[in-house]
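Next come the structures, one after another.
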Structure I
Amino acid sequence: MHALSLLSLRAPYLDTAADQLCFSLDLTERPALAEREVLVGGVSVRMRLLGASHQVFVGPVRETVACLPGATRGLPARLTRQQDAWDYDFSATTARLDPLGFSAQVVDILGRAADAEHSLCGVFPGSPEAVTAVVVEASDEACRTRLSWRTWHTYPQDGQIVSTHTTLEAR
């Protein structure tokens, strides 16, 4: 396991249901329970776990997936945007699993976060299956910088897992 990749968080799990998550690319820093900054492919990436999910800051991108009071609920299935000299591509899915399938997926998520060089994963008190995880990857194809990250937000009370995948590529 890499340093700082898995944390037991000391705060209540604030996400009450997957359908309460909101998406933003415009928010400033929210209060974080944990934060990790890494250099990936020469680019600084800040991963932040919130009491209400995550933020990832890279260059001009300030991705937030969280329960946000007053914001429109729901995550886009797909969103693309050009920001400064970057192409941004985000996708999200929600799966509802039976208890055994849910537990197996949480074990897989924890393993992916533990094995990744650049990750931040928090387990919330009250349930070892209440998890928020961010895993950052990099590749450099044909001299073009490309980053990607995956996140998972688990909801043991209803067997739901929200998965996101983001790609950020320099133009």
Structure II
Amino acid sequence: MLYILTDHLRVVLKTPLGELVPNEERTISRLNALITDPLVLVGDVTASVMTGMGYVPDIILVDNHTKRGKEIPTIIGKPSKVVKVKNEAGMIGGELFEAIENAVETMIVEDEERKGPILIEVDGEEDLSTLAAIDLLPIGATVVYGQPDTGLVIVRVDRDIKRKVKEMLRQMEV
């Protein structure tokens, strides 16, 4: 399974998939009102900010890259498992999709046994993994990703967003 970003979807994805919380409005009380478990964090800065605020996610996806000239942020907390995958920019490769699928299955089965998040480290780019996470997570989960220089996007997984993402993936599928 391989999904490649089209020029049309590149434009569409500039619009947040969920509620944008601007950096200046990012407070625990505001985020708590939007976030439900299970929680998935996508992106190095997002993971650093959210774990630094005390959130303990179920899954974290990072690529150990951030905007040029910026230091790689630190994730607070120890993962229960680390999975390393390769994924090229502008796509969701089979290896990344499978890693997210396995993490979601593990998260559901071992919920009480896990002592920390499942960390998926992507050699390449993790940006589009938000789409795979939304597609694979159960209804009621939350995905948080960053909108560069703007804030955090909080996506509550429901039927409508799953339908929208499935259509995007269908348009990307090779």
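Observations, loosely collected:
- Which of I, II yields 14.9, 42 [Rg and Dmax of the Cα atoms in Å, calculated]: II
- Computing helix-only ellipticity at 222 nm (-39500 (n - 2.57) for each DSSP H run of 4 or more, over all residues; to 500) across structures I, II gives -9500 for structure II.
- Identity of the structure behind 26 (criterion: relative contact order in percent (Cα under 8 Å, 6 or more apart), calculated), options I, II: I
- When FRET efficiency 1/(1 + (r/R0)^6) of positions 31 and 103 (r between Cβ atoms, R0 = 25 Å, to 0.05) is calculated for each of the structures I, II, the largest result comes from II.
- If mean count of other Cβ atoms within 10 Å over residues 55-62 is computed and equals 24.4, the structure in I, II: II
- When mean count of other Cβ atoms within 10 Å over residues 39-46 is worked out for each of I, II, structure II gives the greatest result.
Each value in this text was obtained by applying a stated rule to the coordinates, not by laboratory testing. In this text, all values refer to a predicted model and were calculated from it rather than measured experimentally. Cβ atoms are built from the backbone, for glycine too; each structure is taken alone.
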